[in-house]
Structures are given as structure tokens and as C-alpha cells.
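Presented below are the structures under discussion, each in the form of C-alpha cells.
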Structure I
Amino acid sequence: MNTIQTDIEVTVKHVIEINNLKKSFGTQLVLKDVSLKLLNGENLVVLGKSGTGKSVLIKCIVRLLNPDGGTIQVLGENISTLNSDRLGELRQKIGFLFQSGALYDSMTVKENLEFPLRRIRKNLTEKEISEKIIDVLENVGLADALNKMPSQLSGGMRKRISLARTIVVDPMIMLYDEPTTGLDPVTSDEISGLINDVQKRYKTSSIIITHDIECARNTANRIVMLKDGEVYQVGSLEEFEKSSDPIIQSFFK
């Protein structure tokens with residue numbers, strides 16, 4: 001991890017701080033007044049039913065969507081005030097695992113991983129690029145998939161490769177959008193385990209968007225529940241599991 005990243009980690013307790021976030025699409029108010037904080041080094045699970053604004057939230061964090069109100073501080077910077085160059089620099093510190101995986105189907109696994117490295121880590125030699133790719137593939141258990149095409153991979157393998165492509169550039173922050181959607185229970189548990197491995201190995205701070213309660217149980221240091229575009233409850237897994245609130249119980253029963 002480079003010096004700039006270390007300095008940021010020391011000085012910024014809240015890696016992401018969101019206050020009074022609002023987002024609408026036409027007349028549909030998706031995020032009403034969302035405030036939350038991602039602490040340095042934690043896995044924060046954002047839990048809620050489909051349509052509660054979870055994915056919209058993390059797209060606002062990287063300014064794939066522009067919020068209608070409120071503020072988002074990422075590593076101490078207000079993202080709404082950044083010009084395109086500075087926003088691009090900040091995004092290089094953020095890994096985004098899309099729900100679909102978003103691999104390039106015309107590229108091999110190796111080429112998929114090379115692509116962000118060549119764009120972001122321009123100082124690396126060819127040997128260092130190759131070593132980095134092998135290292136992350138070994139970390140996700142797919143070193144033998146180096147020369148395969150995405151079409152040759154199962155859904156779980158594609159998710160692993162997508163995760164490898166995300167972590168290959170050493171992000172400080174990870175944003176996971178429904179990482180276990182469409183996967184069988186065994187593969188879902190494996191992906192949840194990888195999320196924890198990434199947290200420990202790469203010292204990441206992560207937001208995990210999910211409606212999968214087992215993924216939440218396996219990965220969360222803290223949980224934020226959204227309901228109808230608002231923060232409904234914040235707490236530890238233990239607090240959620242012991243809650244007598246019928247809405248919370250409907251998830252954790």
C-alpha cells in the first residue's frame with residue numbers, strides 16, 4: 001500500500017460518510033434521507049428488500065448517479081465538488097463488484113485482469129503485471145483459469161474472476177452489489193468467505209449490498225437496514241438477530 005493511502009487511513013476515521021442523501025427518478029423518490037458511515041476496515045452490510053434503493057446508494061457513492069440532495073464524503077472529499085480528473089483519481093481507490101460481474105466477454109481472464117492494471121498502475125513492468133494477476137487468481141482459487149474465456153466459466157467462477165479484477169489494482173474501498181445473487185448456497189458461502197478474505201488480506205473497507213441474509217450473517221461487522229428508501233435500523237448482527245421488531249424478524253427468522 002502506498003504512502004498516500006496510508007496517510008488517508010490514519011487521518012480519516014470514516015472512510016465514507018453520507019448525510020441526508022436523496023435521489024429520485026422522475027416522481028419516484030428512491031432515497032429519501034439516508035445517512036450512514038463506513039468505518040475504516042469494516043464490512044458494512046446494507047440490507048433490505050429489492051427496490052429499497054440499495055444499489056442506487058452505492059452508485060451515488062462513485063457518482064455513477066448524481067444525488068438530488070445531501071452530501072457524500074469519500075476519503076475526506078466531497079464527491080459532488082470534484083472535477084472529472086480528481087473524481088477519476090478517487091475512483092481508482094474504489095473497487096466496484098457489479099451484480100452481473102461485467103467481464104469483457106471478448107477477452108480472456110488474463111486480458112480482463114490486465115485491462116485495469118494497464119490503465120491504473122502504469123508504472124508496472126510486464127513481469128510485475130503477470131505476477132500480480134497470478135497472485136490475485138490464486139487468492140480467489142482460480143489460477144488455472146488464466147487463459148479461459150468468460151463463456152467457459154460457471155456463474156460462481158465468473159463472480160470470482162470479477163472479484164479478482166476488482167482487487168488487482170489494490171483498492172482501499174470495496175463496493176459489492178448483491179455479490180451472491182443467482183448463486184447456489186454453497187457458492188454463495190464461498191463468495192462470502194472471499195469477501196472476508198479480501199477484507200483481511202487487502203485491509204479494505206467495504207459496503208456490501210444484499211438481501212441475502214446468509215451473506216449478511218457471514219460478512220457483516222455492522223448492518224444498516226433500508227426500508228422504503230430510508231435507514232430503518234443500524235446495529236450489529238447480534239442486535240438484529242435479537243430484535244423483536246417484526247420487520248427485522250421477517251429477515252432473520
Structure II
Amino acid sequence: MARVALVTGGSRGIGAAISVALKAAGYTVVANYAGNDEAAAAFTKETGIPTYKWSVADYEACAAGIAKVEAEVGPVDVLVNNAGITRDAMFHKMTPAQWKEVIDTNLSGLFNMTHPLWSGMRDRKFGRVISISSINGQKGQAGQVNYSAAKSGDLGFTKALAQEGARAGITVNAICPGYIATEMVKAIDEKVLNERIIPQIPVGRLGEPSEIARIVVFLASEEAGFITGSTISANGGQFFV
């Protein structure tokens with residue numbers, strides 16, 4: 001029986017690529033989304049991957065959503081914490097709401113999703129928790145103090161939880177993408193993209209969502225059982241840790 005994989009923010013962008021790649025690798029995939037009903041419906045129609053709507057910023061909604069998924073599909077063995085938002089502003093102009101929204105989704109969302117699944121993974125002696133952080137969680141970024149703080153926190157979450165899960169057969173890892181050719185990045189002014197962003201990337205191009213997805217597929221596999229607590233940078237050489 002195929003293992004069940006749940007991908008948050010899994011119907012668009014990098015999340016959609018991850019969902020599709022996991023399905024192609026033989027997993028039974030479920031995609032979570034927060035708000036875009038039209039995009040989610042189109043994604044399900046195109047891929048056959050079911051979508052479930054709830055906000056990862058709400059613990060009770062996560063617990064209820066996960067319970068519904070497990071009742072309808074089966075126990076979740078692979079969790080990909082991909083959902084994320086931005087509320088960019090220079091720090092002196094950042095509002096408490098902008099700070100809280102990003103922290104609640106991009107950092108607390110990892111707790112809200114992983115915690116309800118943890119006991120089941122421990123009982124079954126198998127689990128994969130893979131969180132999508134960011135290059136800006138490693139190096140910081142002006143105008144993104146909230147986002148950088150949350151994404152950096154994701155790495156601490158990963159390292160600590162990996163130590164708790166190791167003897168129970170659960171691995172916990174993170175991926176830090178650089179600039180990836182998603183709708184959001186491609187919407188940046190072409191002049192800015194070509195003259196200021198791409199020249200900072202040694203390989204000379206944006207990454208592809210499928211390149212992040214392939215890392216997830218490997219980390220989710222049985223063969224990756226000795227890799228835990230790790231952060232994999234996928235940024236075209238833009239930043240080295």
C-alpha cells in the first residue's frame with residue numbers, strides 16, 4: 001500500500017510541483033491549501049490529487065483537517081511543510097499584524113501541522129517531515145525581517161525535532177530554495193530580475209520548482225533514512241553556509 005504524503009500549500013507553485021513529483025514516485029498525495037478555491041479545483045482536475053482547505057496558522061483547523069485526511073485517505077507518513085506567505089515591509093514600517101501573520105503561518109504552521117501527526121509517526125516507527133525554508137532564513141533579507149525570522153526558526157525546529165524523532169524512525173529535514181521560477185518571482189519587474197537578481201546567482205538562472213520537488217522525493221524515500229536534521233541549500237550557488 002502506497003505511503004500517504006500531505007503537502008501544505010500543495011496546489012500552487014513549488015508545492016504543486018512537490019505534490020505532482022510525489023505522486024509520480026508512487027505516493028498517495030493530498031494537497032492542503034488556504035484560500036484559492038479556483039486554483040485548487042483546477043489543480044485537482046488536472047492532476048487527480050485531492051485538495052483540502054484549511055489554514056496552517058490555526059492549530060485546531062490543522063488537527064481537524066488532518067483527522068479528515070487520515071479518515072478518508074489513510075495515516076500520513078510524509079509531511080511537507082511548504083505553505084508560506086510574505087508581508088514585506090522595512091522594519092520601521094512593519095506592523096504587528098504583518099509580523100504576526102508571517103510568524104503564525106511560516107513558523108507556527110510547522111508546529112500546527114507536525115504536532116497532530118507526530119504520535120502516529122512514532123507509533124508506526126516511520127515518518128518524514130520535510131519543511132521548505134528559504135535562502136533568506138539563512139542570510140537574512142532587508143524588508144523581510146518577519147519572513148527571515150520565521151524561515152530561520154524553521155531550521156531550528158528541524159534540528160531539534162530531528163533529535164527527538166531519530167530513534168522512532170522519523171527523519172526531519174529542511175530545504176532552503178533560492179530564487180525559483182514561480183508565479184511570484186516571475187511577476188518581479190523583468191529589468192530588476194535580469195539586472196539585479198539573476199546576476200547574483202552563479203549558475204546564471206532561476207531554479208525550477210521541479211528541482212526542489214526532486215529533493216523532497218529523495219528525502220521522503222526509504223533510502224534517505226540516514227539523513228536527518230539537515231538543511232539542503234538549493235540556490236544556484238548564491239549563498240553558502
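Worth a mention:
- Structure with the greatest value (metric relative contact order in percent (Cα under 8 Å, 6 or more apart), set I, II): I
- When FRET efficiency 1/(1 + (r/R0)^6) of positions 92 and 116 (r between Cβ atoms, R0 = 30 Å, to 0.05) is computed for each of I, II, the one that comes out at 0.20 is II.
- Answer label among I, II for the case where semi-axes √(5λ) of the Cα gyration tensor in Å, calculated from the coordinates, equals 29, 22, 17: I
- When mean count of other Cβ atoms within 10 Å over residues 36-43 is worked out for each of I, II, structure I gives the greatest result.
- Here distance in nm of label points 7 Å out along Cα→Cβ at positions 76 and 228 was derived from just one of the structures I, II, and that gives 1.9; the source is II.
Since every read-out is calculated from the coordinates, none of them should be taken as a lab result. All of these numbers come straight from a predicted model, not from anything done at the bench. Cβ atoms are built from the backbone, for glycine too; each structure is taken alone.
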